[in-house]
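Structures given as structure tokens follow.
All of the numbers you see were taken from the coordinates with simple rules; none came from a lab. Computed from a predicted structure; not experimentally measured. Cβ atoms are built from the backbone, for glycine too; each structure is taken alone.
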Structure 1
Amino acid sequence: MEQADALTGRVAVVTGSTRGLGFAMARLLGVHGAAVVLASRSDADVAAAVGQLRAEGVTASGLRCDTADWTDVKALRDEALSHGTLDIWVNNAGASGVFGPTASTPVDDFARVVGTNILGTFHGSRAALPVFLDQGHGDLVNVYGRGDQGPVPLQNAYASSKRWVRQFTETLRAECRDTGVRVHGMNPGLVVTEMLGRITSQPGYDQRLGGLQVVVGLWGQTPDAAAQPLLRLVTSDAATFRDLTRRTMVTRGVRNLLSGRLRRGRRMAMDVTVLGRGA
């Protein structure tokens, strides 16, 4: 078990960190001694999340940051360096796309996903790596997702972007070999968050989403549980972590099934918006 002060003296940036998995990651690093810098697109959300962590005894600060904007990301890096160092950078900010086939995907929505998942990951890496390389140490963590190992029909924007993140991360790892800088990839599996349950669908495809509640019931986990492997990554030379292996799918699926997670009253709430219908 990692010591409570394992990260004392280190400064960590986590993007997309005012709620869900990102907030759990920031809290985990902070509880183990790191000064954490939070970021999201909302000033109010940043202030609330920073306030909550400080109330829990964590050294925290934060900035509004759109990771698709290079100027914002450089400012986030500078905020971290104002604490005296930069040791950990977690590219967690992510966006999911409209559910449905690529041929009818809204162009602006595809661009939004690419901006966050691809450009955002590049910007964060580009901001952190020169600092890490100059000082001869640092941990860069890029968050993978469904699709990093192969095609996911009807979720092409998100899945393909996560495949790109994996390739990008493996290339960075090769480029940083023997520099003292460690580059990690983390696939946290299915995390029960607001983003997971809030879905926009193309017309006629929303009826295919019913099975998601069952899948999440079998294999979903809380943000706090999903964040735990991050600590092992940034305190070791481990290159990657993947949650949903064949073993965990069996053991967690059986455990959740027996615990009643598939009962209707305990299933994840879903908020589905259909394009062109109402809103």
Structure 2
Amino acid sequence: MGHHTTNIKEVLMKKLLTLVLALSTLALIGCGGGADNSSAKSEKVIKVGASPVPHAEILEIVKPELEKDGIKLEIVEFNDYVQPNLATNDKEIDANFFQHEPYLKNFVTEHPELKLANVLGVHVEPMGIYSHKIKNINEVKDGAQVSIPSDPTNGGRALLLLERAGLLKLKDGVGAAATVQDVVDNPKHLIFKEIEAPQLPRTLDDVDISVINTNWAMQADLVPTRDALFMEDKTSPYVNILVVRQGDENRPEIQALMKALHSEAVKNFINEKYKGAIIPAF
């Protein structure tokens, strides 16, 4: 009896194996068959929210790479710093690429219901001090008007840069959390105007100097290495990051996107296209 059972098992196993092989052969024929009806259906779509420059431009470079993996990358452009995180959290998009870690930390503190994760650092966009009125940082006059970003993270970052440029002193230890109230020494009696970051380039005709994030500067045809009176260097802690929902870190599409963003192609594109205005962080 026992012997007989073994035979049945063997026969069944062989049949099963034949079936498996037949199916896998079919699958191979199906994929390689040039007719892309099947592959179009199985193509995965990943939606990533991004600022137009440089984030969306960098994402365009990885589109063909992801296409090879059967992933269609849809880039959703945003012109503000609030919606992309909300849209990622609400599953309207799968990821976003527009911010740095200090901004994300601050945002999540203000919106504790958001479950977001930083999965990858891609590049640094050095913040710069610009002017239409002076050519040298030493020419800043007494009572000069200075426009800085109104959101807390970039505002603090701007004040740190003004401190590094020797224009003011901040309270010890405030770091990136600095606000205008933390200015303890203001020898030039600078007057601060807090403006939404995207609008800063438009203030250049009205103020003496403006501290502008690189992506908004570039959209206004300002090149940091050429036009900034003073700018952050490569040691900036403000690396721009890819952010996803918590729990999605290991999704194959996200992993593929991360790999593509850290490719030589992206590094070369950043160096050639932005010529020092943006620095790869890998």
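Of the structures labelled 1, 2, which one yields 3.3 when distance in nm of label points 7 Å out along Cα→Cβ at positions 76 and 268 is computed from its coordinates? Answer by label: 2. Among candidates 1, 2, the computation of distance in nm of label points 7 Å out along Cα→Cβ at positions 116 and 252 that gave 2.1 used structure 1. Here P(r) over Cα pairs in 10 Å bins from 0, in percent has been calculated and equals 7, 28, 36, 22, 7, 0, so which of 1, 2 was it run on? Matching structure: 1. In this comparison of 1, 2, the computed figure 25 for relative contact order in percent (Cα under 8 Å, 6 or more apart) is attributed to 2.
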